[in-house]
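Listed below are the structures to be examined.
Just so it is clear, none of the values below were taken in a lab; they were calculated from the coordinates. Here the structure is a predicted model, which means the values were calculated and not measured. Cβ atoms are built from the backbone, for glycine too; each structure is taken alone.
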Structure P
Amino acid sequence: MRYKLKPLSEQVIVITGASSGNGLATAREAVRQGARVILVARNKAALDRIAAELGESAAVCAVDVADKGAAERIAKAAVDAFGGFDTWVNCAAVTSYGTLEQLGLAEQRRVLDVDYFGMLQGCLVALAHLRRRGGGAIINVGSILSDRAVIKQPAYCAAKAAVRALTENLRMDIDREGLPVSVTLIKPSGMHTPFPEHGRNHMDAPPRIPQIVYGPELVADAILFAAEHPRRQIYVGGYGFMLSVLARLFPRTTDRLMEAALVRTQQTPDNPGDPAARDNLFQPKKDGRVEGSQPMPVKRFSLFLEAQKHPLATAAILGAAGGFAALLARRRIALG
């Protein structure tokens with residue numbers, strides 16, 4: 001089904017997880033491009049500071065997305081502030097580092113409650129609203145870890161695998177109904193956000209994102225592109241995509257690589273990050289940062305992301321480059 005989404009300058013966008021990281025980066029960039037936003041997170045003080053920075057284009061809904069009725073409260077806040085919304089971005093997430101035994105049932109339920117069931121609530125309420133509104137976009141922020149689980153984050157990986165299935169099922173339901181509602185799954189690679197600093201940790205050293213790490217502005221770019229252009233899924237960062245391909249082709253080899261290297265590379269004894277931000281699994285902690293406080297090299301551009309945004313142009317460039325290379329090869333052969 002072909003349909004058009006509104007330009008960002010005409011949209012109201014709900015963003016969960018907007019108090020830090022990818023959600024905050026998306027909110028700031030959305031407002032910069034003329035959109036109005038509903039900032040959603042548990043930390044009201046942080047949201048109020050962000051809203052004051054963004055001005056009249058931002059409204060706040062302080063709520064835990066895992067709570068019963070949370071999505072309805074968010075939708076009401078959008079209606080009260082701006083008359084409704086055009087795009088709903090599910091970006092809220094929590095994690096806990098450790099083995100399945102170390103996490104236990106309570107922590108794993110909490111991760112699933114936020115990362116999956118909170119998103120499910122959002123999808124259902126967003127769909128009902130957009131059906132009445134006449135169209136729009138639902139954007140779920142998943143992870144490359146939905147394609148391949150990483151050691152020491154079992155609950156988070158399970159939640160993101162469920163998010164992938166949820167998104168696919170939602171898209172099929174919408175397609176069968178013939179609604180002009182776009183459903184996009186964003187799959188970030190490792191991003192330089194406070195996410196590891198926020199995680200509950202059972203490891204011997206503080207957690208970190210292993211290299212290669214990308215800037216949160218790339219996730220914001222992917223999300224806002226999907227708010228205007230229907231896409232099935234967008235990977236943020238070619239490194240994550242390569243990990244997904246490797247896992248599909250060589251699953252046992254990937255297991256061994258994870259077991260050998262991914263415990264150590266997810267730990268940092270020297271740069272633990274901001275102590276005030278640690279462990280927001282059940283309660284909000286210090287918020288308001290787009291980027292993590294752990295220093296590391298960060299990639300600010302992804303050619304693979306750009307190729308997904310402009311596939312026809314990319315194909316044309318690659319075709320032309322291949323043709324030019326073939327011409328040069330023929331000339332070299334002709335010249336002896």
Structure Q
Amino acid sequence: MAKSHANAFAAEPGVEVVAAVEPNQERLVRFADEHGIPHRFASLDEALAWGAFDAAANVTPDAVHYPTTMKFIAAGKDVFCEKPLATDYPHARDMADAAEAAGIVNMVNLTYRGSPAVQMARSIVLSGEIGTLRHLDASYLQSWLSARMWGDWHTEEKWLWRLSSAHGSKGVIGDIGIHIVDFASYAAASDIASLNSRIKTFAKAPEDRIGPYTLDANDSFVITVELANGAIGPIQATRWATGNLNDLRLGLYGDKGALRVFTDGQTSTLHICAGADIETQTWREVECPPVPSNYQRFAAACRSRVSGDPDFRRAAKVQQVLDLTFAADGLGTLAVE
């Protein structure tokens with residue numbers, strides 16, 4: 001993701017990537033050389049003491065987002081933070097409070113907001129074309145635990161940490177659950193009001209351990225939600241969806257029509273069944289014009305001094321849903337504030 005950030009911001013007109021921070025010297029030199037970054041720092045404190053930058057892209061591991069972002073906020077620097085904003089709702093809420101109090105531009109990289117289909121779906125829902133929303137179903141399906149197209153998690157550390165809670169992982173809930181929860185509720189134009197959940201961790205190695213990594217982070221989850229607008233339905237995610245590389249699907253069903261959204265992160269499609277078509281269950285593809293990426297919208301926000309969506313407050317709201325997903329596992333329905 002650091003490579004993605006560096007490439008995206010370097011390609012944006014008027015944006016210059018001026019410094020990199022990385023405590024591993026070899027990794028720092030290799031990364032900075034690869035991206036032509038002139039200033040290199042072994043610690044964030046060194047970079048902040050230098051201070052000759054306007055904004056920061058925070059691409060640290062999940063558990064490090066809070067302490068590093070709070071330092072950027074204290075220094076008055078705009079922040080584009082990777083997801084999740086924090087590993088729990090109280091920290092995410094504190095980050096949103098601090099960013100708003102400091103008046104800095106703040107955004108979180110919920111990448112699938114860059115899907116033209118999800119943006120168009122939200123517009124159609126808000127227009128009333130499919131009527132009152134009654135039901136939804138959403139899924140994020142990956143298969144990197146059952147296939148090796150992205151690499152071999154049995155041997156590669158960049159994957160193993162994602163399977164270990166001791167190494168800061170919140171499992172599939174924190175990794176891709178945050179995306180599908182945001183994706184579904186954003187397109188539905190309504191927040192989640194209550195949920196119940198079921199979470200599963202599968203055995204993956206002898207004694208559930210590989211080297212220093214205890215493989216205890218969750219692999220699959222299903223939540224049943226009720227939205228503030230009254231619609232209900234399931235939201236699920238897993239890394240065991242054999243045959244699915246990186247597929248997000250969403251169905252939105254209203255009393256006057258329905259939408260089907262799909263994206264794999266590279267392409268996206270939107271289909272609608274509305275009007276007379278609901279009598280014949282005919283689905284038609286909707287043309288979806290390109291939309292700016294999160295990187296482009298963050299650069300624009302820094303210029304305008306108005307934070308773009310998703311901002312820290314939105315990410316904190318989603319984090320609360322994730323926290324309640326853990327809390328509600330097998331216990332019944334919990335309400336979201």
Exercise for the section: For structures P, Q, calculate distance in nm of label points 7 Å out along Cα→Cβ at positions 223 and 263 and state which one comes out highest. Expected result: P
Handout entry: Of the structures P, Q, the one that -15000 was derived from, the read-out being helix-only ellipticity at 222 nm (-39500 (n - 2.57) for each DSSP H run of 4 or more, over all residues; to 500)
Key = P
Exercise for the section: Identify which of structures P, Q gives the largest calculated value of mean count of other Cβ atoms within 10 Å over residues 255-262. Expected result: Q
